[in-house]
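Peer 1: Quick heads-up: structures coming right below.
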Structure 1
Amino acid sequence: MGQQYDVIIIGEGPAGLTAGIYAARADLKTLLIERYGAGGQIVNTYEVDNYPGMPGVTGGELGAAMSEHLDKFNVERIMAEVTGIDFAEKANRVVTDAGEFTAKAVILATGNSPKKLGIPGEAELTGAGVSYCATCDGAFFKKKTVAVIGGGDVAVEDAIFLARGCEKVYLVHRRDELRAAKILQKALFELENVELVWNSVPEQITATDAGSVGALEVKDVKTGQQRTLEVSGVFIATGNDPNSSYIEAIDKDERGYIIADESCATSVPGIFAAGDIRAKRLRQVSTAVADGANAIHSVLEYLI
């Protein structure tokens, strides 16, 4: 089974990295487990313009800076896939493909993942015009034409947000009516630079010679007619899936996000949730960092 830790942090996005820094400063015996690499989703964002004090920093630079900050404390870190957690008071067992580890407390910081369309061009152009966060990347498309894909609250909110600075916004939805709240729909319909592309699904995203988004191909699901939308950006807002399938015996909301208050404490004593995996209103780098700090404060109280 190996040595026991005071806290195991699962995930090395902003929440996990912040928790690691705070844990080290609190002299907790800590293990960080990450399956891909430090930084989380921000490494896929070309530029982060809303993180205080670091305007214009790229997602990769910000993730690297946080990771380097943590490295100064020599916290133990491993690359592994967590497959399950067995709860036991002050002796929680974390099961990974690299072995099993025990800890008095565990912080879940594995975030969420945007739902992908799975169409040609999406993966290749992610970060080069394809985005899953309008508030993160919208500022880079001022006076340009973009498309938003989706019909729920997030998609409509994204379209409204983008319309403030973009020349034109297409909202592509597979049905002939939106799922968003009526008050959002009303605000959307009042915008002259938004065009609704009803009953349509995205088929392909094509690139310019420079390697950035140049057009979105859509198909009318009723008529089968194809249409090319010349756009510089495609914002995909069809939802997110929390990365919480590896843990079961814990309270989650209807979407699978782990229920935890601002203390980050979950329904299981000694288990805490931080960052985008936690059920909350706003998911941004700044709120993830706050969660990481709060989670360690709560861990200290739990251990005492």
Structure 2
Amino acid sequence: MPCPGPGKGDDRMLATDIGIQGSDLLTLHDLSAQTILDLLHLSAQLEHVQDAPLRGRTIGLLFRKPSTRTRVSFEVAALELGARSIYMTESQTQLSRGETVADTAKVLSRYLQALVVRTGSHEELEEFAAAASVPVVNALTDRFHPCQVLADLKTVLDAKGTLAGVEVAWVGDGNNMLQEWIVAAAKLGIHLRAACPAGYDPDPRVLALDGVSDHPPTLLRSPAEAVRGADVVITDTWISMGQEDSDRKRAAFQGFTVDEELMAKADPGAIFLHCLPAHRGEEVTDAVLDGPQSLVFDEAANRLHVQKALLLAILGE
């Protein structure tokens, strides 16, 4: 079904119509294009939820890495849906003393109805999902960040009224955000051009995924070439959490800052996105981040709405 932007059309969607009850979400590659569109449609309906369909449910948030937007948006999403959430860091669990991922997942499954995990290794997330008997949601790994890209897609849809055929330019690292965008673009008919410095391209395993290999992004070295005529310009931090050799990486990324001169090469109606936190003056200038084309704070707000839709859909209400 078509996915109108918020406020367009009066058709209502039930979470059970989406068909992912009890399912994990480790990457958007797990979902069909229609399911992604349905989640975005449902998220628009849930912006001002007035009931508590998940009353009595408890959702665990197990975070091995720090978080602002992901943690708070999931906690508020659970609250607004009537559920409880329990936030756990590694140091607050027996993982810090050597308990296995599988044992932790099996125990938490006895207490919770869903488990949201932020960790470093994507393989570890897959281990959580294999051992857990409740749905597991990826709150960020080194390879994918599906909840953030769902929010990005909602932001683009709200601004442009469509996703199919939109021209998206990525400038920066071939990291987990770009890799999730590559998956989403291939599924949804988005034209994605990515400018990355030599040595910082996306993971070949992502480019080889079913569906992605048939609709690959255009990989470039020139930010100007990537941005020219784009409807959406996106960047992210150059140095991710826990990365070493930051000085060498910053040197490799010289010329990849999104500034007013680079944004001027995009379509005049282009929007700018950044998942935040931003290193102002590094990957993006203040003038762009705080400028009229920037929707970064709407993008952050949309984390709440898409995560309400996701929790509601996977818990089957």
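Peer 1: Quick check: 0.45 is what I get for FRET efficiency 1/(1 + (r/R0)^6) of positions 24 and 288 (r between Cβ atoms, R0 = 35 Å, to 0.05), calculated from one of 1, 2. Which structure matches?
Peer 2: Only one of 1, 2 returns 0.45 for FRET efficiency 1/(1 + (r/R0)^6) of positions 24 and 288 (r between Cβ atoms, R0 = 35 Å, to 0.05), namely 2.
Peer 1: Still on this structure: Given a value of 18.4 for mean count of other Cβ atoms within 10 Å over residues 160-167, calculated from one of 1, 2, which structure does it belong to? Present the calculation step by step, with values, prior to reporting the outcome.
Peer 2: On the way: 1: 18.4; 2: 15.9.
Computing mean count of other Cβ atoms within 10 Å over residues 160-167 on every structure in 1, 2 gives 18.4 only for 1.
Peer 1: Of the structures labelled 1, 2, which one yields 28 when percent of Cα pairs over 31 Å apart is computed from its coordinates?
Peer 2: Numbers: 1: 36; 2: 28.
Computing percent of Cα pairs over 31 Å apart on every structure in 1, 2 gives 28 only for 2.
Peer 1: Using the calculated result 0.35 for FRET efficiency 1/(1 + (r/R0)^6) of positions 64 and 248 (r between Cβ atoms, R0 = 30 Å, to 0.05), pick out the matching structure from 1, 2.
Peer 2: This figure was derived from 1.
Peer 1: Continuing with this model, one more query. If distance in nm of label points 7 Å out along Cα→Cβ at positions 72 and 232 is computed to be 2.3, which of 1, 2 is the source?
Peer 2: 2
Peer 1: Assuming 12.4, 35 is Rg and Dmax of the Cα atoms in Å, for residues 56-151 alone as calculated from a single structure, say which of 1, 2 it is.
Peer 2: 2
Peer 1: Out of 1, 2, which structure matches -10500 when helix-only ellipticity at 222 nm (-39500 (n - 2.57) for each DSSP H run of 4 or more, over all residues; to 500) is calculated?
Peer 2: On the way: 1: -7000; 2: -10500.
So the calculation was done on 2.
Readers should treat all values here as calculations from the given coordinates under stated rules, not as data from a laboratory. For clarity, every value in this text was computed on a predicted model and none was experimentally measured. Cβ atoms are built from the backbone, for glycine too; each structure is taken alone.
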